[in-house]
Structure 1
Amino acid sequence: MKRFEIVLLSSLVVLLLSGAVMVGDVFAAEGRSGIKFGVFPYKSPRAIVKLFVPIARRLEKALGVEVQLVTAPDYDTYVARGKAGEYDLALPCVNCFYQIQGAGYAVIARGEPSFYGGVVVRKDSGIETVSDLKGKKIAAIGDHSYGGYVFLLPQLHALGIDPRRDVEFQFLGKLDSIIFGVVNKKYDAGTVRCDALESPAFKAVRNDLKFVARSEPIPQLPFVVKNSLPTAQVAIIREVLVALDPADAADREILQSLRLQAVRPATDADYEPFRKILQNAQGFSLR
């Protein structure tokens, strides 16, 4: 990466953390209303900039208004801002959507296909099934994450293993911390997306690891809009997202970076079945 590109990316990260990144021509001087696009902090600010600036630029071109790309430092802050109605367009985690839905947000699209959470261990760990996790130390994303924690709780409970007493969970928040923590034997197991090891970042260690359990299918993060957004703008946003074509090289790069094959139209109803699964599983949560 060239030096000026590094400087630009660093500047974008600082602005992203502070609340807004301008990703195209500034239209405020022309009196046109902008859109704030809030992305859940499932990756570092630097990674979010890299992944979502191309989409934000396409939205700007199609809408003719400024798009501000924003995130938050953590789950609680992101949800609080969503509940306050700060986002016009958002890509929340699924649990986040349920938390902010009452503030007036509706699903307009979702990525495909669904994914799975799983329990990853070293191949030489001696751990073969969920029952072998009793008394073990497990690294997890966080207690808000279904694929990175919650899915495992009812599986443990069904085997008579109390997640509060018989297993030691450590919430790390970062995928690489979990995977390398397991590789380096700091943790006996980790809960992550099952497709995590496909990342080039883990190429050197993926053959040292295996999955011993997985979740039910998990719907991808939904694209949601504030109900107050004009219908015409909502239609354009959905059209831009759904138009991402894996046959096009530029579009394929965007989709692959998001670990998607396509983006399809969706509604709140598509997420209702999973709400029940999540609610049942959260009954075993440590929180």
Structure 2
Amino acid sequence: MPKISVIMPFYNCEKFLDASISSILHQTFSDFEFIIINDASYDNSENVVMKYISDPRILYIKNIHNKWIVHNLNHAITIARWEIIARMDGDDISDPMRFEKQLNFLSSYPEISIVGTFSNVIDTNGVFQYHMKKPIHDRDIKKNAFKFLTLSHNTSMFYRNIYNSVGPYRETYQYCEDQDFIYRVLLSGYKWANISEFLYSYRYHENSTNQYRTIVAKNIFLLRKETIKKFRLSCSLQEYFHIYWQFLFQYLFSWKIYTWFCYIYKRFVYR
């Protein structure tokens, strides 16, 4: 089995970091390096990391100044030693069998270059809120890419050569750099899939998300327009409709209202 480089940038995750790190270190597949980047946190996050620092799989980096997620993702992949990259966020939780099942999937389907999973959405107290399902097959992922995000980047495991091919995460699309990266992968001919198991728990923070809500809405809207132009895509009226209503909903309403509306909509699409 190949080795994995797990990359996890974080900022002020003291309350959740213990569970997040522990969920990685207790994976059933254990042959990995764990690159943790502390983006100049001012809370007690570093003390949490120090509880685990004796684990030889951990490479810990602390930024003196805040450099933001895009820089940290690019830096982590640049220094990663292995050819398979797994994403993780400092406030989320991975199922113990996540890596094992994703690696087995990539081994069983060599034509697939990137694989994600279904997610459980939890609140700040770890209480389950709802399921987050995604299309499973490559054709459905590509077909619905402009209707909603068809792969959760934080659940992803992918070959490093994809990153080398499509280029790094871009500062232009701060806060939606994951969607930018996914679009470029999607439209560069790589095949991807989602495992239909809930192997990841995404922690929802309404206050922190709402802080950048309008910026995210604008950046995703501009990203979609750029992607359509760059790759000379022929979008249907339905796809344009989705692009515009999502922009308006993200811009005008709270993130909670927007995500719940998307959740209800997708239940009708993927029942």
request  = Taking 19.8 as the value of mean count of other Cβ atoms within 10 Å over residues 53-60 derived from one of the structures shown (1, 2), identify that structure.
outcome  = 1
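If log10 I(q)/I(0) by the Debye sum over Cα atoms at q = 0.10, 0.15 Å⁻¹ is computed to be -0.49, -1.20, which of 1, 2 is the source?
Going label by label, the one that fits is 2.
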message = When distance in nm of label points 7 Å out along Cα→Cβ at positions 213 and 253 is compared over structures 1, 2, which one is greatest?
response = 1
inquiry  = Say we calculate relative contact order in percent (Cα under 8 Å, 6 or more apart) for every structure; which of 1, 2 gives the highest result?
reply    = 1
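Can you tell which of 1, 2 yields -13000 when helix-only ellipticity at 222 nm (-39500 (n - 2.57) for each DSSP H run of 4 or more, over all residues; to 500) is derived from it?
Details: 1: -10500; 2: -13000.
Here the read-out was taken from 2.
Every number in this text was worked out from the coordinates using simple rules, so none of it is lab data. From a predicted model like this one, the values you see are computed outputs, not experimental measurements. Cβ atoms are built from the backbone, for glycine too; each structure is taken alone.
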